[in-house]
Structures are given as C-alpha cells and as structure tokens.
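What follows is calculated from the coordinates using simple rules that are stated; it is not laboratory data. In this text the structure is predicted, and so the values were computed from the model without any measurement. Cβ atoms are built from the backbone, for glycine too; each structure is taken alone.
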Structure 1
Amino acid sequence: MARVLHLSRRMVDPIFQSSNYQLANKLLDVSVLRQEAIASNIANAETPGYRRLDVAPYFATELRATLQAGDLAAAARLQPKLIEDAHARSMRPDGNTVEIDHELLQMNRNTVEHDFLTELISRNIKQLRLAITGRPS
C-alpha cells in the first residue's frame, strides 16, 4: 500500500508543482480578488470620496520574477492584495474615482480570464483523474 501511495504521489506532484499549474492557480486567485474589487467599485459608484480599488500592480511583476527564477515555493507564498488605484482620476466634484463603463469592461475581461483559468486547471485535474482511473470524468 505504501508503494502505491508513493508511486501515485510521484505521478501527482509534477502536475501540481509545474510552473504552468502554479501560475494558473495564482492568476485564478488574482481573478477572484479583482472581481471583489470590481463589485466593491460598482457598489460604491455613487459614494462621495470613494477611491477605486484594484489588485496591486506589483503582484504580476513579483510573480513573473519568481517563476522565471524557478522559485515555485516563493511564487506559492505570494499573495495578491487590493489597493487604491493610483492612476484613477476623479472627474466628479465629490472625488469619487469610479467610472461605471470602465468597471463593466473590466468585469467582462476578468470573467473571460477567470473562465479560461478555471478550464485550464480543470483540464489538469481531468488528466490526473484519467491517469489514475483509466476513465474520463
């Protein structure tokens, strides 16, 4: 039994430790967090003084650098964060920086990215299931 567990762990680890899987997993985390920011931005579109939120832009740079360096452990530890969008400018007298058209466009883009990443991860899991059971899902 221990030998079977050892063999299957050897087969599974390369799938979940691959840089492609790790990248897709992290980008899916970013997509979920960005959706929360968009929802908050839309909900506060009429709140005076509200500042638009987005995922910190440095996260993508840090993730790319750790993956290029081959440091999967460091990439796994990286966590995306929401911050005020420093590039958003207020065109309104109340200081609110949310533009509904921009948020809706970002929401659509984020949905496409989320769907793509979910499908990519699902395919990896389906391939693993096929390798283990010999049957497609």
Structure 2
Amino acid sequence: MMSIEENKKLVATFWEHFSKKDYDAAEAMMHDDFTYWIAGDPEKLTCAGLRTKADVMPLIRAIGANVPKGIRVTPTKLTAEENRVAVEAESYGETAAGKVYRNQYHFLMEFLDGKVLSVREYLDTMHVKEVFFD
C-alpha cells in the first residue's frame, strides 16, 4: 500500500496532466479496473453516471477538444486516509465558443498498486450542462 503522502502526490500529478491536456499521461496513471463516476442523472446530463476507463477517456477528450487551452483543475484541500484522498478543487477553462467554465468540486479518489483506481466527482452539474451541452 502506498503512503498517504504518496497518494496525495498522485492526486497532484493526475490533475496536472489533466490540466495540461496530457490525457495519455493521465490515462497511464489509471488502474486497469479504473472507474469514474460523476454526480447527476445520466438522462439529464450525458456525462453523469459511472464509466470504465475505456468509456471515460473519449468523454474527457471530447470535452477537452472544446476547451483549446484545457480546463485547469486546481486542488485546494486534500484529506487522506488509507488508500483514499478527498480533494476539494476549483477549475477554470474557456471554451472555443467563448464560454467560461469555472466549477468547484469534491473528488474522492482511491488508489491501488500505485495507480488511480476510482474517482467520484461531485460538482455543479447545471453549470456543466450550460457550458458544454446547451
């Protein structure tokens, strides 16, 4: 098992890759059994719900394609125990259409064998819908 401090470093590195649109490096940090869950009703917000590693990467790349400079995710507070890190974070990005995406999050990230096993994302889903899906 990785230490709490090592898991916190993985959090920072993972979101740094994501923020730089280095999705291959972020994907390489994901465990083979990786899952990503986003709060919300999938019938009302297409990105909500549970996805596997294979399912989430096309979604991440599609959203990234609409944000030329990427979405900067900045962790602001980390609380860790065992193989879990609770992450409070903020984001900022500008879409190709000129919309500003700025959200606040709570991520619960779990780790296994030095890789990210799962991410649970809580955020303002209406803001996501307004910026990316309306």
So Cα extents along the principal axes in Å, computed for just one structure, reads 69, 33, 21; which one of 1, 2 is that? 1
Taking mean count of other Cβ atoms within 10 Å over residues 88-95 for each of 1, 2, which is largest? 2
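Compute relative contact order in percent (Cα under 8 Å, 6 or more apart) for each of 1, 2 and report the one that scores greatest. Don't jump to the answer; show the numbers that get you there.
Numbers: 1: 31; 2: 27.
Comparing 1, 2, the top value of relative contact order in percent (Cα under 8 Å, 6 or more apart) belongs to 1.
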Please compute distance in nm of label points 7 Å out along Cα→Cβ at positions 96 and 112 for structures 1, 2 and give me the label with the greatest value. 2
Assuming -8500 is helix-only ellipticity at 222 nm (-39500 (n - 2.57) for each DSSP H run of 4 or more, over all residues; to 500) as calculated from a single structure, say which of 1, 2 it is. 2
